[in-house]
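Laboratory data are not the source of any read-out in this text; all were calculated from the coordinates shown. Bear in mind that the values here come from a model prediction, so they are computed numbers and not experimental data. Cβ atoms are built from the backbone, for glycine too; each structure is taken alone.
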Structure P
């Protein structure tokens with residue numbers, strides 16, 4: 001499945017719709033080059049789930065930001081600075097895959113620890129229009145099909 005978003009607002013609206021459908025155990029793997037829209041998408045999704053509005057900074061330097069909601073935790077991870085999959089276990093991320101909603105940027109750093117049930121979202125910019133984002137979705141767990149149809 002692929003979607004195209006013409007504006008940052010369209011990307012954020014999709015993030016909010018998808019975010020409303022997620023629950024503990026859902027893992028989103030956000031792939032794409034720097035500036036492709038991964039953090040923008042993650043920020044909109046997380047803010048839409050918060051009980052009290054708050055800033056959602058990029059976790060580039062902290063690696064992990066956690067957010068409490070009335071329905072459980074959301075983990076936002078930026079794994080860009082990690083050098084080995086073993087560092088993932090030190091962060092507690094493996095447990096979070098089951099107990100929280102996880103939104104992970106630079107998931108290639110997970111290596112073999114990436115959950116098979118995750119939804120992979122590949123963000124691409126449009127060379128002819130800097131505001132346009134193309135997102136390709138890949139999954140193997142059947143449950144994602146209905147969620148994506150509902151969110152689209």
Structure Q
């Protein structure tokens with residue numbers, strides 16, 4: 001993979017702030033001609049630096065439900081154990097994010113549930129039954145301070 005130069009990094013900063021900005025506006029912001037900017041943008045996409053574009057949807061009303069941050073520790077950290085856990089966690093629709101971690105736990109999950117009772121169900125029927133799970137530590141989020 002080619003290293004990113006300052007112009008590439010400037011383009012990425014602009015797109016993080018406004019992923020819908022026009023190519024002309026992006027080119028002006030980073031000091032390129034529109035055609036050169038578009039070539040660089042397509043190259044960043046082709047190389048996988050830019051994997052896609054998304055919309056962040058504002059929730060109309062205060063969200064009902066709870067966000068639970070879950071730390072998972074596996075019995076073993078072998079490739080096979082991690083692969084089986086990751087395949088299982090991908091099939092759990094309530095898990096919105098899963099990160100392989102360093103430190104005290106092996107994985108950090110963001111789980112969305114309707115309420116505490118619903119999370120208890122998810123814990124009992126899904127998380128605790130995933131292969132290789134030795135320990136589950138859950139923390140309920142009080143409120144979201146920043147989301148980008």
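Can you spot which of P, Q the value 3.5 was calculated from, given it is distance in nm of label points 7 Å out along Cα→Cβ at positions 111 and 127? This value belongs to structure P. A value of 15.1 for mean count of other Cβ atoms within 10 Å over residues 71-78, calculated from one of P, Q, originates in structure Q. Each of P, Q could give helix-only ellipticity at 222 nm (-39500 (n - 2.57) for each DSSP H run of 4 or more, over all residues; to 500), but the derived value -8500 comes from P. Given that FRET efficiency 1/(1 + (r/R0)^6) of positions 31 and 95 (r between Cβ atoms, R0 = 25 Å, to 0.05), derived from a single structure, equals 0.60, which label among P, Q identifies that structure? Working through the options, I get structure P.
Of the structures labelled P, Q, one was used to calculate Rg/Rh (Cα atoms, Kirkwood Rh), giving 0.93. Name it. Working through the options, I get structure P. For the set P, Q, ranking by relative contact order in percent (Cα under 8 Å, 6 or more apart) places P highest.
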